[in-house]
Structure I
Amino acid sequence: MKKGDKCWIIENGNRVTQAEIMSFSGNLCLIRLASGAALRVPKHRLYESEEEAQNDAQKTRPRNRYPYDYM
């Protein structure tokens, strides 16, 4: 991936969103979301296709937690 490319990111562990790469700085990428917000994220959180991001998002679905889990 390079500057100006479209990429996909998983937000909040469940929502896949398209973004545009603005710049690189070491292992971090500055991306702009469709909403206009900019984020600096590690390269490993970016995906080249929506399908790849969807598959990874389904693997990381949080399970329901109950108060008894913390005792």
Structure II
Amino acid sequence: MKKLKSKKGALSRQLGIPERENIPSTLLDRISSARVGTKIANPTEKGNRTFKVTKLLKKRVVLARTFKRRD
């Protein structure tokens, strides 16, 4: 796999979830299905209550889902 220039823990910080905790897959699914520019409500108890969906957030979610599948 190509070496990535990634900011470790950036998605966790953006979602307001501590890095040591797993990000719920329901939250990742909700973000990936939302359109860019919309606000969504967090379906779980972890992290911030609402998020604005941006292109960068969607890219980070895709990467997180890919890494979750690899483990």
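Quick notes on this structure:
- Computed 1.31 for Cα Rg over 2.2 N^0.38 Å - originating structure among I, II: I
- Structure responsible for -4000, with helix-only ellipticity at 222 nm (-39500 (n - 2.57) for each DSSP H run of 4 or more, over all residues; to 500) calculated and labels I, II on offer: I
Quick note: the coordinates plus some simple rules give every number you see, no bench work behind them. The structure displayed is predicted, hence computed values, not measured ones.
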